[in-house]
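What follows is a set of structures to go through.
Please treat every number below as a calculation from the coordinates, not as lab data. Since the structure is predicted, the reported quantities are computational estimates derived from the model, not experimental observations. Cβ atoms are built from the backbone, for glycine too; each structure is taken alone.
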Structure P
Amino acid sequence: MIKITLPDGTIKEYKKGSTPMDVAKSISEGFARNVISAKFNDKTVETSTPLNEDGSLVLYTFNDVEGKKTFWHSSAHVLAQAITSLYPNVKLTIGPAIENGFYYDVDLGENVISDKDFKTIEQKMLEFARGKHEFKMREVSKEDALNLYKSQNNQYKVELIENLTDGEITFCDHSDFTDLCRGGHIPNTGIIKAVKIMSVAGAYWRGDEKNNQLTRVYGISFPKQKMLTEYLALLEEAKKRDHRKLGKELELFTFSAKVGQGLPLWLPKGAALRERLENFLKKAQKKAGYEMVITPHIGQKELYVTSGHYAKYGEDSFQPIHTPKEGEEFLLKPMNCPHHCEIYNHKPYSYKELPKRFAEFGTVYRYEQSGELHGLTRVRGFTQDDAHIFCTPEQLNEEFKSVIDLVLYVFKSLSFENFTTQVSLRDKENSDKYIGSDENWQKAENAILNAVKEKGLDYIVEYGEAAFYGPKLDFMVKDALGRSWQLGTIQVDYNLPERFDLTYKGADNKLHRPVMIHRAPFGSMERFIAVLLEHTAGKFPLWLTPEQVIILPISDKYQKYAEKVLHLLENSEIRALIDDRNEKTGRKIRDAELNKIPFMLIIGEKEEENGTVSVRKQSEGDKGTITTNEFISLLNKEINSTLEQF
């Protein structure tokens, strides 16, 4: 017998050689029907893999991230089978699962796949899927594996196998198709019920432009047709919400080829939007004891060598700026933290003066590859709502929890209510990626884990996702379309204080090292606004929207009364404007709806006589007639209910 530990801590005994599917069936036949993959002792296994030792088992369905990954990886095999069937001389390379679906890179030789071929490939995939063929793994010797692919003249698979050793080479078979594969498959092809080929693109073998260009076929699949239909509908909605499209329509930002790729230009409405976000956070930060600082956009290269950022980001940074002075080099700053360390270092501190909380909306620069740039979500110059807290080790726990409170306040105020937290720790296998001692890393990791537990946060742990100088707590926000985004982040750092020789005088009159907390509730202003745009479809919270009210006089006769209403609104710090175009009221209403203006005030003869306004709310229609002062009270109440005091 072997002992199997389940995720809830339950330990059950099974006969040696039992499979993950046997375990699933012992839990529930209904549950077992939905199980498609498993992990045993943190290693992905087939649901049919015999278990011959004690261990921990996790069973996954399509609703789990790991389940989807296995489902889509298996679907990539079926895609490769379909392409091989339709294009017999094709050479297969690799086909992984990705965040949404899968792809397979193929060398088609003289053949070409275009969108008109998608339907044929989909039909062939479903034909193979309906055969309910089991996925079976088998170990193959290096010699036999090389002989197979050399006989097929497939130099790509040969290259992959040459980098492997005997004992670690496995093939996956289903139907009459076989492929080099490490494993992790659904029980059989019949579970795949719906398939869609999404696109084709060019891709260099192993990402090197010196190598052959391949054809990358992207696809997605589901265990139910309904899921595919819903996904495609979601994609259409995502197109409507694309922040690049909305940013142009709402006149928030633009890009210029003359200025440079990845360098956004903020238009007046967008600049005002950013300013409101900044002021919102500055107000909360001031109450939390932060002090605003300003640092330059460049720094001497040596500054970033000291911090470790040059070693980390040097290749992704803009080239050094050489001055007329021999040997003098500056860099566009990739991060704000080295500058803040030097601000702390400008004078000695006593433990009584800590914590020091320095905040800055600091613009940083990284030379992202042009193919990776995407609207505001991936740019070359971006502004972080950065702050660094320098505190004693005894203050760390409370300071970290206070930052969590600030991040939660930001999310609540902007209606980001669906989120999880990720504790990002060091890679267990590769410590070379990080700076600092094991002792300091252990203290930092424990500090984060203790804080999230005390705050009762729903969190997961991810190894290998830490910053190079310390572990972090990342906030993963789900938007209105169910997509996950990493926004706010908090990091604990014992290492930069050592690198910059930061000290404070303790109660014992000796010098001690402060601990450093890095934090950015927004993350970057550009990325945050992009996510906010798509989350809200451009309908920002009332307190944030560029124009809160538009006044629509039904004719020129009521222009003076419209101006009187405008004056009253502006005196109450409500952002408003008058649409005095020579257009019909219906057209003005439609345009106001398209421009996402929350409230419209229609003004005519009755409104002027009674000193009232006829209120219309965006997407909701008429809300009745009230006095201007009553309307002002209504707006302020709505704003204040959202912006509770921090």
Structure Q
Amino acid sequence: MCVGGRVEMSAVSRLCTLLLISACFTLTSAEHYSIDDQAGLGRVFDGIGGLSGGGATSRLLINYAEPYRTQILDYLFKPNFGASLHILKVEIGGDAQSTDGTEPSHMHYEDDENYFRGYEWWLMTEAKKRNPNITLIGLPWAFPGWIGRGVNWPYDFPDVTVSYIVSWIIGAKQYHDLDIDYVGIWNERNFDIKYIKLLRYTLDKAGLERVRIIASDNLWEPITLSVLGDEELREAVDVLGAHYPGTTSVPAAVKMGKQLWASEDYSTFNDEVGGGCWARILNQNYVNGLMSATISWNLVASYYQNLPFGRDGLMTAQEPWSGNYVVESPIWTTAHTTQFSQPGWKYLQTVGHLTHGGSYVALTDQKGNLTIVIETMTHDHSVCIRPPLPPYNVTAQTATFSLKGSFASLSELQLWNSKFDFKTKKPVFFQKLAPIKVSNGSFTLDLDVDEVYTVTTIPTGLKGSYPEPPPSSPFPKTYKDDFNVKNPSFSEAPDFADQTGVFEYFMNLTDPGPHVYTLRQVVTQRPITWVADADQTVSVIGDYSWQNMTVSCDVFMEKENSGGVFVAARLDKGGGSVRNARGIFFWVLADGTYRVTSDLSGLSVLAEGLSGTRANTWNTLTLTVKGNFVSGELNGYLLWKNTVDLVPKNGWAAIGTSSFELAQFDNFAVQAE
């Protein structure tokens, strides 16, 4: 304790007292920071967003029943409620695996157009309903095979690729009244200068001058150097976008004056450390790299958790069968910025690092409003999945902020706080505290470690809430789907997660019998891939922990020269690793044979023989796996049985085809123990 007053003391005592007073002063004195718009304004703030896709990451969201689906969407997009996102970026589906699944293209074939496939149209529409000013962005990860004319490359015929992308933008407006604001080139792959220039020319010619181009959704250096050296390219590209920049940009990009975005970032498990990662980069992307927008991959973790990057969303909604969802810490971390600033505001020049660790940014609408966001996230509690985070220290500190310029007359500011509290594990997120009284143009905050503060003139912040959703529960052990949906709202059947190929609802007009409404695999040519797609098509469903189960399905091979179809159990891999998936696969082929394999490639054969199966006939496959015993029935008759040392011991159920070929499925059922 530091004590004042006059006390007679020796020289030694006086020295000790002076040292004590000095130490106390060091611990309690505040560091001073200026918030001043007279010093000049920084870059325009473009917003905070989320990315749906880049691998079917919103796949399960559409299957939620009401009111839970609406509640989830409100937490993501509704202004002054939850994350209140400013930006929604979506994948332009390309029929290929792009991290956690495939998303259907609006043009499977050159003479085919359908602007109602998939769920991204629906998601953009729902986001726009909640926030009419939301920024919409489209970016391809893959392309249908016909674009490459048999080559795994989209730029050999740039006019074809440009026409394909522009048709998606036009279709968004024509069929859904959605104005796409930005379009990208090719996610995390090489760009082509001629293609970018042609894209700009074609957009302008189509009356889409307002659609701006982001390039190149990869690293800073290649696109920056290209833009610097090419005036026409510089005119074509509106935003330089980099992925996982680690809060830094490059000097050449900064000097160019174009807007800089972290056009994909975060990609981190959404526990409290993930929330800390997000809090840190939302501030420091601008403080360190002058990035005016940050977009999270992914928007919402709405895919099977055992697929790659499980629960790497801003929130979790992976159980449509139960209705359970979880509003995670990144939602409220986002709200600290999004609820108190809007695209078009400007950063102040007076932003930076706090003396004892952490950072602060200040934004204004230039109409008298001010928002300051402060974060003190420590290293180990804010690690992102990429890139590596260098060591640094943060300690508790006191900060005094002096308001100058047009803010000098402010007398009161609203205050919001999130405390991660890793010590007691009792975090509090996005709590409204008593307003701050500004005295003589300044205010002081005691900042602990691992906290986020928003100090603002905006009074409309709200921590939205709904009643608790239903409790979490596993995927039902008994599941059936006859696909008899006459007017489907979406092209994909509930809960199936396509990993290679695309499985869509289909009405078979030539079959007056029991198989009029089916599920059909429709991709007949290998796409221009983003990762190493399997040579087979496959869609998974169920609970990854399943061990013993019976899977049955009616199957139909459409072409005489087709390969075959399968049902599977204990499939253990998806996403970019699907090529190496193992499990038990029961195949029937159009040449009248069957095969049982322990891998998707069909090379590890456990049993094989004659089946009598042919194309253009329906057959019922039934696969039973119980412990090490496996058996298969064809049309109700036992075709084979075997005892094997099964690897893996658990996994999903699945259906699929032996190659990219047309095939239909009906009356799917699974019974797990």
Structure R
Amino acid sequence: MCGLLGLLSSGADAGSRTGPLAAALRCSRHRGPDESATWHDDDVAFGFNRLSIIDLEGSHQPMRYGPAGHEDRYTIVFNGEIYNYLELRHELAHRHGARFATAGDTEAVVAAYHQWGPKAVERLRGMFAFLIWDAQERVLFGARDPFGIKPLYVATGPAGMAFASEKKSLLRLATALGLPNPHRPVDPVALQHYLQLQYVPEPITLHRTIERVESGTRFTARPGKGIEQERYFKPRFRASPESPPQIHRRICEVLHDSVAVHMRADVPVGAFLSGGIDSTAIAAIAKQHNPGLVTFTAAFEREGYSEADVAAATAEAIGVHHVVRTVTPDEMTAALPLIVWYLDDPVADPALVPLWFIAREARKHVKVVLSGEGADELFGGYTIYREPLSLAPFERVPGALRGLLGRASTHLPEGLRGKDLLRRGALPLEQRYYGNARIFRDDQLARVLRAHCPQQSHTDVTAPFYAQSAGWDPVSRMQHVDLFTWLRGDILVKADKMTMANSLELRVPFLDPEVFAVASRLPLEQKLTDHTTKYALRQALRGVVPDHVLHRPKLGFPVPIRHWLRDEIYQWARAVIRDSQADHLVDLAAVQRMLDAHRDGPVDHSRRIWTLLVFLIWHGIFVENRIRPEIPQPSYPVRT
């Protein structure tokens, strides 16, 4: 787990850019505090910050590799972990004569590329973003893992093209790339999508000049030419004819296998434990491989907003040492500017705040943690996936009447029970569903955005994914949309950014190609029933997780912002709005009125307010340069 940086020149000697490269590399020092190095030739300059996890004394990067007589043909910078690297090394050495000078996974990646070319990425079981420079063919090859666990940003200017694990590194390279001031202006399209979704969807960012390489894609680039991208991961959900016992057995087997390979490390491995079935399953299986496993959870001192007691009971039941970190409102507001700096783009998921604190606590004990992200998207875990069942009666209503019901809902008071049901029941799936976080509706954006911002709809983001899933059942289509929006835009961004902010590697065994191969073949009745979600997963985990967890509803790391914005952090929120210089984009007076209305009740505006507050803090950091969080210097040893 590391931070990479790569610059492909458009003519000028890349070696002349090593000064700006080194400065940009320092922006991602938290991603790899153990080692830092650069390398260049005439066309390419690479930089790398390493967090040593496997082959601690070897596998230095940037790494040179090549066949006999051409040992320096390839140079690679690689961020992530390849969990089947031992199997790949064995196959490459014994079947293809590959020679290895290290004991790690990085060399397996570049050796696989030499043997199989771009198709090598389809053989990798892990999380990754990497760049390989082929000095013989003068071509840069790169790829990102299927689900988007590891980030990769790209910026192109007159002087060349640059890639990085952190967007802030590319902001520092803007001059070297020949780009104008990248901080201004904010992309209004990206801003509107952020306000709708609570994150900026791939591939765009809030900075016009910087994008993200999309999840599940590979690409090539040559000096002076553009980037050519290709999607290699094209997920499909297709029901299997297997019997329920066979399905449950396959789930159990593949999860045990995935956790086993995810435990491969030369440093201590722990696990996050929220008290729900997903993290409990991962921790319980991991305990079989590491009897001394340590687990971690976050808590708040407000009833109904903490799973600490359940997590503690779970930890006792599975026999692990457990650590709890309680977060106060003052701690949250004090840390938020630093957290937003680490994010690069705003993500308004309140759960990232306790995640940052628990990652900081975990880093005192371990260097790697396992977590349960991805189980809901793969196995049908979100309650909203049951919405097609609850809205089924609307499908029998003639289209004209459904439209009338939808229009009638607009005249009902906000917060009235049934108002949103009528509105959503009148809409087809492609219009009503765009993920778990639905912050500002299209009609609500006009109340806070300035009039000069062009109106964008969430359907602009989701339409391609619905087109890809035409003919599938509604739940599978919702899962497909979430894989390309919610999962990679929110869940995995906060997981990567908050753990790497603390130089902690997070691994997600559910998001494994072998696990997906099983989960993607579940019939609808094995995902959802009238009474539960993730039905097949729960059945498969009987005897693995404690009974008190098996059918417990999902809670995660909830944050009591609804209450805090009315009391403990109200004055802080007022100050954020008052001091902001983003009034040309957002009507700050309208935001203040929304905050006051929330305080006075009864309508709950907390998620919309929080989304705006996070953006205003982001704007204060990255555009105004008014908010300057103190960035701590990572000082972790190679071994813990």
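Given a value of 3.2 for distance in nm of label points 7 Å out along Cα→Cβ at positions 287 and 551, calculated from one of P, Q, R, which structure does it belong to?
Comparing all candidates, it corresponds to P.
To continue, here is another question. I have 20 for percent of Cα pairs over 50 Å apart, calculated from one of the structures P, Q, R. Which structure is it?
Q
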